[in-house]
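Each value in this text was obtained by applying a stated rule to the coordinates, not by laboratory testing. Because the structure is predicted, anything quoted here is derived from the model rather than measured. Cβ atoms are built from the backbone, for glycine too; each structure is taken alone.
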Structure 1
Amino acid sequence: MLDQNPQVIIDREVVANRWVRVVANEEGVVSVPSEGAVLLPYQYWLSKQEELTLRAAAGHAVAVCFAPDDEPESLPVDANHFAMIACDFPAFTDGRGFSIGRLLRERHGFTGELRAVGDVFKDTINYLSRCGFTAFDVRSDKDIVDAAKGLDDFTESYQSSVAQPLPLFRRRAVAA
């Protein structure tokens, strides 16, 4: 089953979405289109790694999407093997993707596009960016332009984050 919003937010800009997200159907079958940039379930990529590496070598970009119960530690290649990695947020109440994103940035050194997909909307975008996400596939029932404004909801944060490694009290001490 294919899932693609026509636009996404990347680096604070609303742009055309070049990635087609492939998800398993009700029977658990994943059908990958023969061409184009595809975002595949991480577990599917693990099971078809050799075949998908050949696909990528032929010029058809492959990215992976971590489900909330996937472990970044199980990644058998350098995270930077992928131009893009996504984390699925199946529900607003499931925050495991925040941790996965932060682990990919801080522990695994991922420097590419880190995309949030699923239940993503304005109220979550600022927090996602603090965990290292640079791209947002906003829910189709939400206004993407309005959602992008969520990146500017807060001008300061007290805590350290991927986006700002120093907590506010340390930044104030440096400025003084």
Structure 2
Amino acid sequence: MATTNITADHGKQEVIVEREFDYPRELVFRCSVHPELMVQWMGPRDMEMTFTYLEAKPGGSYRFTHINPNGEEFGFHGVYHEVKTPQLIIDTFEFEDMAGHVSLVTTKFEELPDGRSRVTEQTVFQSVADRDGMLQSGMREGVIESYERLDGILEKLVKEEELRETRRDHI
């Protein structure tokens, strides 16, 4: 299984997350901008995710909630500043229970040899304290779990496409 590398240098306001996938960049990007795919991998396994809206384009916005097993809802929202298919997303991220603590997220999707890809995400917080608070809230574990789930979705999508191609070949 691939390793998710998370870097949070002391005294800096940023977190860098890097992960390689055994799947094409276009497919990984697609899973990052379509809500019907995102709900299958973003966030903890024990929470249900729903989107109120998502418009992945410059000036577009999104809002989603996570609902834990006790029925508690946690809302998140942001604005897309730049979306270049399939290589770049720049957006903001805000946890609604901590309004005013907005981070800027730059996600780069890089094509690697043999149909693989690398995702590098830089999140810049308004302060080191905000960054440290996010890390202490379980960000590391959540990101790792989400990317493991994304691996499973990517595998499923590739198998579904292979099955469709096999059926087309037999018609």
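For structures 1, 2, calculate mean count of other Cβ atoms within 10 Å over residues 14-21 and state which one comes out highest. Walk me through the numbers before you get to the answer.
Numbers: 1: 16.0; 2: 19.4.
Sorting by mean count of other Cβ atoms within 10 Å over residues 14-21 in descending order puts 2 first.
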**OP:** For relative contact order in percent (Cα under 8 Å, 6 or more apart), find whichever of 1, 2 sits highest and give me its label.
**Re:** 2
Original post:
If you work out distance in nm of label points 7 Å out along Cα→Cβ at positions 94 and 126 for 1, 2, which one comes out largest?
Top reply: 1
Original post:
When distance in nm of label points 7 Å out along Cα→Cβ at positions 38 and 54 is calculated for each of the structures 1, 2, which structure yields the highest value?
Top reply: 1
Original post:
If distance in nm of label points 7 Å out along Cα→Cβ at positions 102 and 118 is computed to be 3.1, which of 1, 2 is the source?
Top reply: 2
**OP:** State the single structure among 1, 2 that was used to calculate mean count of other Cβ atoms within 10 Å over residues 22-29, giving 19.0.
**Re:** 2
